[in-house]
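Values in this text are rule-based calculations from the coordinates and carry no lab data. This one's a predicted model, so the numbers in the text were calculated from it and none came from an experiment. Cβ atoms are built from the backbone, for glycine too; each structure is taken alone.
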Structure 1
Amino acid sequence: MIVGVPKEVKNHEYRVAMVPAGVRSLVRDGHTVVVEQSAGAGSGIVDADYSAAGAVILSTAEEVFAEADMIVKVKEPLPQEHGCLREGQVLFTYLHLAPAPDLTNALLDRKIVGIAYETVQLPNGALPLLTPMSEVAGRLSIQIGA
């Protein structure tokens with residue numbers, strides 16, 4: 001499988017969906033990982049780190065979306081990214097579809113296989129991808145309110 005990591009385009013979003021260790025693990029398991037140039041810059045990760053882990057660096061998000069079977073993002077695709085998604089592509093990200101009918105329709109229209117981080121559950125019902133973010137938000141809310 002070709003896994004793509006585009007740079008996040010949401011305003012004030014500096015995280016990246018995959019760090020070099022994740023790239024290394026996927027490549028070791030036989031996958032190809034394509035990363036948009038400077039995708040990790042906001043998180044302090046340089047392209048050379050991704051290359052050293054086995055990723056192929058591509059110049060644009062459009063190239064990443066065009067090459068990848070699965071797109072891994074931090075945040076939901078914004079309207080300018082909807083046209084890059086193609087039928088059958090897997091999208092693994094926080095989706096938050098309830099308040100976003102336009103995004104929901106875009107994913108349905110393009111027949112995207114959407115896997116929302118916030119819905120991934122362990123057999124015991126725990127939400128391993130949502131829980132850490134909720135804990136951070138809870139702690140920050142107290143500090144901000146103080």
Structure 2
Amino acid sequence: GVGLFSGALAAKFGNDLRITSVESFRQATDDATLNLADLAKAKAVCAPVERFLNERVGNLDKGGKAVSPRNSTIILDPPRAGAGAKVVGQILEIQPKHIVYVACDPIALARDLKPLIEGGYELKTLRAFDLFPHTHHVEAVASLVRK
């Protein structure tokens with residue numbers, strides 16, 4: 001996206017929060033870069049999420065030590081089709097402490113939540129938001145925590 005979640009998180013938790021926004025659409029990434037310019041530890045990356053996550057699995061720091069994103073939070077806001085099996089599998093490999101999944105399709109959300117829950121995550125909260133009144137569209141936000 002254009003950094004809206006990232007900006008809100010920095011406002012809530014402080015500018016020292018390390019944030020990486022990943023978006024495959026170049027214009028949105030450029031907009032995120034502008035929107036996050038005041039945040040020293042925020043960056044916007046233009047890449048497919050699958051490729052970005054693949055580079056994080058088994059990642060090593062400059063000293064050769066494994067970089068563990070296990071204490072991190074991943075916020076997913078996938079397209080209507082959902083995150084998909086590959087992305088969900090990559091997230092399970094990374095094992096972040098917390099996952100927040102923003103979904104515009106409850107069916108895709110349910111499909112993606114099943115392997116996350118089976119993979120060791122507990123669904124803490126699930127909220128629905130009627131952002132488009134008088135339509136069948138509903139936004140949902142699921143919060144999961146690693147057991």
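Observations, loosely collected:
- Given 0.40 for FRET efficiency 1/(1 + (r/R0)^6) of positions 14 and 78 (r between Cβ atoms, R0 = 25 Å, to 0.05), calculated: source structure among 1, 2: 2
- Relative contact order in percent (Cα under 8 Å, 6 or more apart) - structure with the largest value, from 1, 2: 1
- Of the structures 1, 2, the one that 44, 35, 34 was derived from, the read-out being Cα extents along the principal axes in Å: 1
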